[in-house]
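Enquirer: In what follows, structures are represented as structure tokens.
Every number here is computed from the coordinates shown, using simple stated rules; none is lab data. Computed from a prediction, not measured in an experiment: that's the story for all the values here. Cβ atoms are built from the backbone, for glycine too; each structure is taken alone.
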Structure 1
Amino acid sequence: MSPELLVPDQYPTWVPGRLTVRSPDGAWDGLTVRGFRYGALDVVLPPVRDFLIVAYREGAVDMRRTFDGRQSHEQLGPGDVSLLTRAVETHWQWREDIEVVHLHLTRELVASVCEQMYDREIEQVTLRDKLRADDPQIHRIALMMAAEAAGDAYGSRLLVESLSCQLAVHLLRRHADITFREYHPGGALSPAMLKQVDGYVRARLSESISLQELASSVALSRYHFARRFREATGTSPHEYVMGKRVEAAQTMLRRTRAPLREVAAACGFTDQSHLTRVFRQRLGVTPGQFRNGTAD
């Protein structure tokens, strides 16, 4: 039984070949590079997790591919590239020896670049299926990434990140179909979303909470979350979280005799002095004065 969505390390199980290039595991965010030398094959590739680019490096091949019930047929050789969107099954057939480079780009990487380009939340991104994409720039970037993966130090991370961003932008502009989520410029967070954020904050008060984490809790980008949160509450996410920390500290000071350093840690303050400083700013008293004045 085939996996639900194939990941890069599972490809050789379905498309057997000799590995020639491999990017370091987990080192390149959103991008995986693999190189293979293949003989003649007739294979069905299950739905894949990532967007896939195949750059042809050596050998001329008569390639046939079936995608979504449609068969394509092309003569491919060095300099050519094939594009495959994610989460689809394909059937590949060829009879010649070839060497290729596979670039796997995650949906998260492509969607993030897309949101930054258009300042819009993305519903879906798909690559246009192209057995032969006439695009030398994609081939050049693929070979540069393969060279970085083959290097002794696995390449420069900064260079790879720059290339992956450049590649994602190029794909989005020339080879992708994008569906944006419905956008309301003046829309505030709904009551249900505010409740979700409040529950997220309360459950993690003792931890460091980032804007990205808050935004992700309601499936928004950081930019849209911050704007819509202020529209709904009249305050910033940071001020909101700090207010919840103060409320929790007040409750602990009233109900327990825990040392101030424990109160600070439990409520997410950096240390006891941070707790004291915030109390003075917001309440006009120190935590000790608050406890002595309100303890039962």
Structure 2
Amino acid sequence: MKVGVLPVDSLHPNYALMKVSNYWKRQGAEVEFYTPFAHYDLVYASKIFTFTPDYPHPIVNADEVVRGGTGYDISSRLPTETEGGSPDYDLYFLDKRFALGFLTRGCPNACPWCVVPRKEGSARPYRDIEEIATDGRDHVTLMDNNVLASEYGLSQIEKIVKLGLYVDFNQNLDARLIDMEVARLLVRVKWRPYIRLSCDTAGSIPAVTRAWRCLRDAGYKGEILVCTLLTSDIIECLHRIETLRALDRRVSPFAQPYRDFGTNKEPPQWQKDMARWVNRKEIFRTTNFYDYAPRQGFRCSKYFNK
């Protein structure tokens, strides 16, 4: 049997397709990335985002095509026997020290821009770190949406510390849940490359500021990346970014234009310009947003003169 896997809209390792690959290889199938120049018994196409384009060509060289992922259907799920397995790291020829996974799934918050509560529900245990960091894989990327929201998540971080693993929680930590006790735990983690927080509304600023203060007082001297969602108010967004920048030189905002899950509406130009200004650090460190000129003959101060 020959199985093709097709990551429609991501250049990063696709966790679901890695699990699909592992499952079918255990059944004795040949698994490879889909190509239109071969014939397949089965093709799995995975689409993560609703706003990205679909695969542009008809898949006619397969006996069966399975489409999954939030980009196709928010309710889509891997079969239990596939979901329960490990990811196939050989599919992407990943470094032998790299591991990928979740300790928890879901989130208790109900942020209107986030699909996680609708897709996964509230926070719940999912895997033990020792099921993820296997075979000497000690550089671990964890995709939990709110690992701090449960005692299970905190106990798993304790175990990460004891195992001496290098970890990145790449979906950000909830700053509202970081007090001095949690900060002292986080400081003991070997971060790769830094701690990530989020600041998606003006109301989040006090929590992020408190978390920053706790982390610094607990002894964390590394970089703190703060993901900042760009919403409808340009002045409020700029205020958040400037407030974060003023905390200290090792706090680094990362701006993300808002994408509505239902409408897929293109972000306005000011969000694209602000994101580029923030995320291109050579620009961010040398000019303010008002003076930033993303195009010839245009300065961003014009956004405020309407």
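Enquirer: One of 1, 2 was used to calculate relative contact order in percent (Cα under 8 Å, 6 or more apart), giving 14; which? Don't skip to the end; give the middle numbers.
Expert: Numbers: 1: 14; 2: 11.
Clearly, the read-out refers to 1.
Enquirer: Computing semi-axes √(5λ) of the Cα gyration tensor in Å gives 35, 27, 17 for which of 1, 2?
Expert: On the way: 1: 52, 21, 16; 2: 35, 27, 17.
Value 35, 27, 17 for semi-axes √(5λ) of the Cα gyration tensor in Å corresponds to 2 out of 1, 2.
Enquirer: So semi-axes √(5λ) of the Cα gyration tensor in Å, for residues 170-265 alone, computed for just one structure, reads 25, 14, 12; which one of 1, 2 is that? Please list the in-between numbers first.
Expert: On the way: 1: 35, 15, 10; 2: 25, 14, 12.
It traces back to 2.
Enquirer: Which structure, out of 1, 2, was helix-only ellipticity at 222 nm (-39500 (n - 2.57) for each DSSP H run of 4 or more, over all residues; to 500) calculated from, if the result is -8000?
Expert: On the way: 1: -13000; 2: -8000.
This value belongs to structure 2.
Enquirer: Related question: When distance in nm of label points 7 Å out along Cα→Cβ at positions 178 and 202 is calculated, the result is 2.3; to which of the structures 1, 2 does this value belong? Let's see the in-between values first.
Expert: On the way: 1: 3.8; 2: 2.3.
It traces back to 2.
Enquirer: If log10 I(q)/I(0) by the Debye sum over Cα atoms at q = 0.11, 0.12, 0.18 Å⁻¹, for residues 106-225 alone is calculated from each of 1, 2, which structure is the one that comes out at -0.35, -0.42, -0.97?
Expert: Going label by label, the one that fits is 2.
Enquirer: Out of 1, 2, which has the highest value for distance in nm of label points 7 Å out along Cα→Cβ at positions 18 and 122? Mind dumping the intermediate values first?
Expert: On the way: 1: 3.7; 2: 3.0.
Between 1, 2, the highest calculated value is found for 1.
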